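Trainee: Once you scroll down, you'll see the structures, which are given as structure tokens.
Here, each number is a calculation from the coordinates, and none is a lab measurement. What you see is a predicted model, and the numbers here were worked out from it, not measured in a lab. Cβ atoms are built from the backbone, for glycine too; each structure is taken alone.
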Structure P
Amino acid sequence: MKLQANCTMTVKAAADCPVIAMLRPRSGMAQWMISERYELSPWVRTTEYVDSYGNLCQRLTIPQGEMRIEVDMVMETEEHIRVTPGAPPTPISALPDDALLYLLQSRYCPSDKMESRAREIVGDAAPGYDQVEAIRAWVNANLEYRYGVSDATTDALDTLEHGAGVCRDFSHVGVAMTRALKIPARVVVGYLHELDPMDMHAWFEAFIDGRWYTFDATQSQPKGGRIVVAYGRDAADVAFVSNYGPLEMGDMRVTVARLDTPAT
């Protein structure tokens, strides 16, 4: 399916503020960049690099005052995500080198403290895909999607204690429990067609049977129409804007529209 996504935000700096931004998606197996527009007002010199997770990162200094940032893209992406009940786990010895990192506990995903809870939730589900789906379904059914419960310090254990959170919190719980079962898992951020309310979104992926599978605990059913912007161990690795000085975030508006006609 062909999607047009737009993210427009304003930021305000009390003084010149260096930032690292992650706003541009990359083409890959599941998505292809057709066109893109990236605009800064006022314009400042920007450089770009690829981080250790394969994400495109933009380095710039926001000048004192207000800046408007707009990213607009047209992407070809998958209308349906792959669903494979019964897919077995990949043996640790057969995991690709770049997946090993996603077995470890991280700042917001203390998986080393969550194995007993994870095994309680998956019960007798078959190892691999069925276990991760059991985790996703449990999070969807047992955590309330609610703003104002979490902040930048909230980890997966905090979210379980609160019983509520937003998409990044749901993803942290899913990732932490999946890693606790020795299955690599990573947080993904990007755009989701027909998300309600519309915003930037977070979900997670698990490496099973030789490939990454998508799981979204905020959705009751598998849903495609996703544009991936960044992957990471947790939210600390995939922030849209990381500022190294005082920076006030203003309005942000996100839209995702389908441009082609659904197949019948």
Structure Q
Amino acid sequence: MTLVHLSDLHFGTENLACLEAIQHFCQIQRPEVIVVSGDLTQRARSKQFISCKAFLDSLSCPYFVVAGNHDIPLFHLWRRLFRPFAGYQKYFAALEPVLETEHFYLIGLNSIRPYYHSKGAISQSQIARVKQCLQYAPQNKLKLVVSHQPFITQYSKHHRHDAPRLARAAIAQWQDYDLFAVLHGHLHQIACYDLKQEYNLDCAQPIFSLLAGTATSTRHYQQQANSFNVVLKNGCIQHYVFDPLRAEFLLHVPPLLSSVL
């Protein structure tokens, strides 16, 4: 069984061909769960949330979502400051869900703060909460934390400073509990980094920072193609990139992929 990792759907700017290709992919592959690591909408409007939810429901698979910085109001300052997640929660409820499936254990981490435009932030209390979840998670399942902003951004030209300030401290506290990976989006590119190496940690096994590109949006950075990730139950990571000529997502190993795989 597999986990499909989508991100940055940006409904309001969606590419219909990508939506249909993902629907077809899920009909054939029947994933165990679909994870969406934020930016479900372009401008946090009700119509966009409704369209996104209808699309996810159409995949006929359990799905697990967290909010992105585009999922809170941008121009309506009162709502941004005092009710930033009202629209998101109306349609997707919990900001930091936890979900256990047959082969995966998922922990949501809300890295969005209304006083930042795109930078992520996490608190000590959030780090402690995730640590507690990891402590009591089943030992026979892949443990995954899901947040929008990546913990590794120094390789990005446009979002170099968007990583949460306490990212390294978080991984240092989680490393002893068999965390397999943290799943992110935000940068609109696929990449995989070993946080053990990046942070010079002494944990026994790699902890991956897995980034998905925009799965469905026409908003591309540096001509990056639409893409998503697949995680197999044995921990194998695959990347799929949209081929507009064939109108489908094809298995691909991008040149920017780090050497950890």
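Trainee: When distance in nm of label points 7 Å out along Cα→Cβ at positions 103 and 135 is calculated for each of the structures P, Q, which structure yields the highest value? Provide the component values of the computation, followed by the final result.
Mentor: On the way: P: 1.4; Q: 3.0.
Structure Q comes out on top.
Trainee: If distance in nm of label points 7 Å out along Cα→Cβ at positions 231 and 247 is computed to be 2.4, which of P, Q is the source?
Mentor: Values: P: 2.4; Q: 3.2.
Answer for the origin of the read-out: P.
Trainee: Sticking with this one: Please state which of the structures P, Q yields -5000 when helix-only ellipticity at 222 nm (-39500 (n - 2.57) for each DSSP H run of 4 or more, over all residues; to 500) is computed from it. Please list the in-between numbers first.
Mentor: On the way: P: -5000; Q: -7000.
Comparing all candidates, it corresponds to P.
Trainee: Taking distance in nm of label points 7 Å out along Cα→Cβ at positions 119 and 167 for each of P, Q, which is largest? Write out the running numbers ahead of the final one.
Mentor: Values: P: 3.4; Q: 1.3.
By distance in nm of label points 7 Å out along Cα→Cβ at positions 119 and 167, the leading structure of P, Q is P.
Trainee: Among P, Q, considering only distance in nm of label points 7 Å out along Cα→Cβ at positions 151 and 215, which has the greatest calculated value?
Mentor: Details: P: 3.0; Q: 2.2.
Top value of distance in nm of label points 7 Å out along Cα→Cβ at positions 151 and 215, among P, Q, belongs to structure P.
Trainee: Work out the source of 45, 44, 36 here, i.e. which of P, Q gives that when Cα extents along the principal axes in Å is computed. Walk me through the numbers before you get to the answer.
Mentor: On the way: P: 57, 45, 35; Q: 45, 44, 36.
Here the read-out was taken from Q.
Trainee: Can I ask one more? Out of P, Q, which has the highest value for mean count of other Cβ atoms within 10 Å over residues 87-94?
Mentor: Across P, Q, mean count of other Cβ atoms within 10 Å over residues 87-94 peaks for Q.
Trainee: Something else about it: From which structure (P, Q) was relative contact order in percent (Cα under 8 Å, 6 or more apart) calculated, if the value obtained is 21?
Mentor: Q
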